[in-house]
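Below you'll find a set of structures to go through.
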Structure I
Amino acid sequence: MAALDVQGLVKRYGAVEALAGVDLQVGEGRLVGLLGPNGAGKSTLVKIACGLVRATAGTVTVAGAPAGTLQARRRVGYLAELFRFPGWARADEVLALHQKLAGSDGGARERAELLDLVGLAGARDRRVEAMSKGMQQRLGLAQALVGSPPLLLLDEPTSALDPVGRRMVRAVLLELKERGHSVLLNSHLLSEVELVCDHVAIMRAGRVVTAGTPGELARPRGVEIETANGTRLYEGAGRDDAPRIVADLVAAGEQVYEVRLLRSTLEDVYVEAVS
C-alpha cells in the first residue's frame, strides 16, 4: 500500500484549474521530490493531501485512508512553507503543544529525541523569537515529526537554511527514510532533490509532465576526453562508446589523460519540462 496515492486529482477555483488530473504515488519508505514553477499546483496538491483543501474530482489516500479523514490526518506530518510559532514559546513548549494536538504520548523523551535529531538539543529552553530563521525552520521540521507519522509532507523545508543547515536536513531525511518514513518533498532547490530523492515528479500548469528517478531523467550528453592536444567532445556518445574512442585516439598516437561521461542534470530536465 502506498503511503500517498493520488489518482486523477482535479481542483478548480472557479474558472481556474489548479490541478488537471494528477496521478502520483509515494511508496512506503520512499523520498519523492515534487518540482515545478510557482502556480504549477504543488502546494494545492499537498494541502489536499493534508485535508486542508477539498478536491473537485479524483481521489487521494494516505496509507489507504481518504485524505482529510481523522485516520489520514493521524498518519501525516506537515511542514508548511510559511509557518509561525509564538515568539514567546520555548522550543520544548512548541513541541509539547503539537504533541497534544497530535495525540502523541511520547512526552519529554520524544521532544528531546526530536530536538536532537534536528540539531537543536541545546536550544530546548530557547524562545522562538530568540532563534535564527534557520533554527525556526529546523524546529518546524521537528514538529512535523511529532507522533512519528508514516508520511511527511514538507513544503520548502530547506528554504531558510545555510549550506550547513541544508546538509543537516538532508541527513535527517535520509535517516527518516531508513526508519521507514515516506516523504513528499516540495522544493525549488533542484540540487537538494537530486541528492536525496528516489523519485522526482515535475509539474506544470496543474499536470505532472515528467516523472522518474533522477538516474532515469538524466540523459547522456556525450563523452569528453582530455588529451595532450586539448579537450574533445564526442556528442551523442555514451558509456559503451568510450573504450572504442580511447582506443582509436591511442592508436593515432594521442596521449589520453582523462575521460568524462557527460549527462544532463536535473536542472536541464526541469528547464526543458517547464519551458
Structure II
Amino acid sequence: MTRRPKSRLPRKLPDTARERPVSTPKQPSRRDRLKDSHLAGRSARFSRDDVVRMTRALVRGERDVRLGLPPFSGLTEEHVAAATALAFGWDGNGTRARISPSCTIEGFRSACARMLECARDGGRIAFATTRPASLFGVYRALAVAASTSGARVLSATQSGPVDRSGRRLWWVDGVAVLSDGESLVAHDSKDAADELLFVLPEPDLVVADRVFAGTAVSQGHEVIAFADLDAIALAVAAWRGMSIRLIPVDDQRPPAMYGPFLELLDEAASERERGGYPDE
C-alpha cells in the first residue's frame, strides 16, 4: 500500500476539547497598587535607623519632631515602638521602615466615615496641608465630598503674615496652604498652624497633616491626620488616646499616585446605598 504524501493528507480539525479559554489578566489589588506607588509598603525614604533617631528625639522632647504637640511625659522608646506598630503596622524589623497597606486602607476608610458623619450633622470642618505638591488633590476631593454631604467647610481668603518673610495662609478650594505669594510652600511652621486656628471659626473636625494636625489636637480639636513615618509624634498622640485618627501614608509622592484614595472616597460616599465596602 502506497502512503499518500503528507502534503495531500486532509487537514486536521482543531481539538476544541484541548483548547483553553483566554483568561483575563488579573488586575492588581488596591494593596498592591499602594505598594507599587510607594504610598505604603517598604518606605522609599526612611530606614529603620531613621525611625530610631526620630524616636529618640521624640523621647527627648525635641520640638522639631513633636509637630506642634507638647512634650509627652514619661515617654519611652518602647512606647513609641508600640505606637508605631499600631499606627503603621510595622514591628521595627528590617533595614527599611514600612507602612502596612492594610493600615493605610483601613485608616482612610475610618477617616472618611467619620468625616462624612460629621458632614451629615452639618459640622464645621477645616482642611489644611503642609504638603500641597503631593496631597492637595486628595484634600480638595475630601473638601468637596464634605461640602456635598452637608458640612460647612471653613475657609478664608488669606491670613496675616506668619513669619518675617511675609508668607501667609491661602485657601484654595477650601484647603489652607502656605504661600510666599508666588508658590505654595511645604512647611512645618507652628506659627502658620496657630494662625489657621485663630483665623477660622471653631471647627468640629480638622483634616490636616504634620504640624497643622499636631497643633489642632493639642488645642483639643478632633483631628484626622495623614501621617508618614516621620510623623511618629502623631502616632504617639493616637496611641495615648488623644482625639486623632491617622491615615498612614508616604506624603511626598506625585499627585497621580494617590488615585486609590479617591476611589476609596467614592466608595465611602456611597457606602450606605451599597451596604458596605467590597472585598479587596
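Read-outs: derived from the displayed coordinates by stated rules, not from any lab. Keep in mind that this is a model prediction, so the values were computed, not measured. Cβ atoms are built from the backbone, for glycine too; each structure is taken alone.
Looking at structures I, II, which one was log10 I(q)/I(0) by the Debye sum over Cα atoms at q = 0.11, 0.16, 0.23, 0.24 Å⁻¹, for residues 114-217 alone calculated from, given that it came out as -0.37, -0.74, -1.33, -1.42? Considering all the candidates, the number was obtained from I. Between structures I, II, the calculation of distance in nm of label points 7 Å out along Cα→Cβ at positions 42 and 186 yields its largest number for II. Using the calculated result 6, 27, 31, 18, 5, 3, 3, 3, 2, 1, 0 for P(r) over Cα pairs in 10 Å bins from 0, in percent, pick out the matching structure from I, II. The correct label is II. Computing helix-only ellipticity at 222 nm (-39500 (n - 2.57) for each DSSP H run of 4 or more, over all residues; to 500) across structures I, II gives -12000 for structure II. With Rg/Rh (Cα atoms, Kirkwood Rh), for residues 82-129 alone coming out at 1.16, pick the structure among I, II it was computed from. The correct label is II. Look at FRET efficiency 1/(1 + (r/R0)^6) of positions 194 and 250 (r between Cβ atoms, R0 = 41 Å, to 0.05) for each of I, II: the largest one is in II.
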